[in-house]
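Structures given as structure tokens follow.
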Structure 1
């Protein structure tokens with residue numbers, strides 16, 4: 001089969017449809033398809049809604065999805081749909097894999113494609129928060145010459161909550177910067193130069209806490225109001241995992257009262273972050289638009305893995 005790319009209205013049949021490609025990812029996918037014998041249509045129309053998914057996927061057995069919600073009842077209306085390739089690990093934020101499985105639709109996720117990219121983002125957010133770069137940037141742009149007293153991270157303790165590939169990369173970076181690294185993981189782990197402790201000890205001991213857990217029923221809200229209260233008052237909280245891991249209301253309260261020094265966030269309970277959300281008005285918050293993995297290298301790794309899924313799923 002020849003590679004196919006185009007808009008939702010081109011009238012051509014496709015085995016797989018990339019539902020929500022932004023311009024960068026669409027171009028990268030087109031480049032990869034040039035050497036692939038796969039029938040994939042790339043939807044470049046950004047106005048994707050739940051209502052138009054059945055039409056978009058009417059002829060597809062595989063949907064490639066980046067950030068679009070796929071309710072189970074909507075998926076049932078896609079008569080030929082058998083598989084969903086989700087671009088990442090957090091499919092549960094956008095669909096219910098168990099319900100879809102009962103409807104005869106399998107959800108496939110992709111791990112490891114952006115471990116270095118996400119770790120570098122968390123590392124950058126940590127330093128930005130420690131140095132208050134965001135606060136000074138906003139004030140200088142507004143004509144105010146504001147100087148902030150920073151936190152020196154060399155010699156401080158980084159606590160990792162969850163320890164997979166991303167956390168391992170962040171541990172490597174932090175140790176290279178002279179930080180002590182401790183961690184908690186849901187299952188036993190060992191890693192050179194990292195001490196593993198119980199969750200409460202990690203939260204109490206760390207100067208910076210960085211979250212690296214998948215979102216599941218057991219992890220939703222794991223950083224609760226009670227656990228937030230265990231953090232040092234001058235601690236920094238970094239989240240590049242999933243917003244729903246944290247009790248957002250409790251975090252906002254801790255930031256407002258000074259109980260938490262700073263939150264550096266790439267993910268939120270509701271995305272995009274609504275206009276006027278309390279987090280947007282707090283000076284001690286650094287915000288990033290769920291872009292931790294978005295590097296050219298990670299995009300290529302991610303889309304190459306997605307096409308590998310498509311080859312396997314459409315074989316024969």
Structure 2
């Protein structure tokens with residue numbers, strides 16, 4: 001089957017060259033940006049597409065008559081395409097799990113520290129000629145609430161324990177971890193000084209952190225989301241940040257990406273933003289691309 005890496009970029013290209021082996025199946029690489037409506041033209045004669053983070057609207061994929069497989073570079077394919085609709089049209093979506101658990105967990109902790117100490121705000125102020133030290137939150141001894149105890153959440157919890165935080169977690173299936181108390185979601189939200197979102201996005205988790213649950217959070221808590229933007233009711237988050245009910249949010253993911261400069265979240269001083277980069281380390285990218293190639297090999301038999 002003909003294969004295309006549809007949206008390689010300058011960051012991933014050198015990593016791709018490192019992981020490709022001489023005996024790998026041939027995969028063409030496109031590095032030219034394209035408009036949304038050009039998707040059928042770009043995919044053209046290909047049966048397999050590797051997709052970094054390009055949207056795959058069902059109505060456009062339907063015009064790609066030969067396409068049979070989409071290998072999404074990550075776990076969040078549901079944010080970029082309707083998997084069930086594509087399946088009904090004979091297009092299988094493959095995701096890649098576990099390649100960046102450590103990378104995402106470390107980014108989560110980095111955002112936690114940045115939010116607790118207002119690092120991004122002070123950086124902006126110092127660069128702008130203003131010297132205004134901000135009072136931070138000391139994390140040692142505080143409670144870290146981890147929502148979702150999969151590979152990433154478990155690593156976040158492990159680091160939190162190592163930092164001297166009290167760690168509470170809720171998970172669909174109870175798990176045992178040293179130093180981690182398993183609690184229900186209401187108990188977690190009411191007691192956590194820092195809440196970390198680490199759920200997979202699906203129909204049952206979309207909007208999980210609702211207006212009601214945000215209201216139930218401990219006043220002055222910090223929210224960190226490196227999972228998926230759609231897990232959180234965005235307007236309720238904005239409202240809670242404006243009132244100070246949520247002290248600070250550290251966000252790597254958003255409902256619509258890239259986040260526009262005039263978005264309300266980009267204008268709030270108590271928000272630290274990163275560009276969906278939690279998984280972007282050389283180590284994680286090498287593992288991700290290697291596994292994607294291996295999926296193409298398996299498809300080809």
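Worth a mention:
- With mean projected area of the Cα convex hull in nm² derived as 17.8, matching label from 1, 2: 1
- Of the structures 1, 2, the one that 2.4 was derived from, the read-out being distance in nm of label points 7 Å out along Cα→Cβ at positions 79 and 239: 2
- Each of 1, 2 could give FRET efficiency 1/(1 + (r/R0)^6) of positions 175 and 279 (r between Cβ atoms, R0 = 35 Å, to 0.05), but the derived value 0.95 comes from 2.
- Among 1, 2, structure where Cα Rg over 2.2 N^0.38 Å, for residues 87-142 alone as derived comes to 1.84: 1
- Which entry (1, 2) yields the derived value 1.6 for distance in nm of label points 7 Å out along Cα→Cβ at positions 255 and 271: 1
Read-outs: derived from the displayed coordinates by stated rules, not from any lab. Predicted, not measured: the structure shown is a model, and the values here were computed from it. Cβ atoms are built from the backbone, for glycine too; each structure is taken alone.
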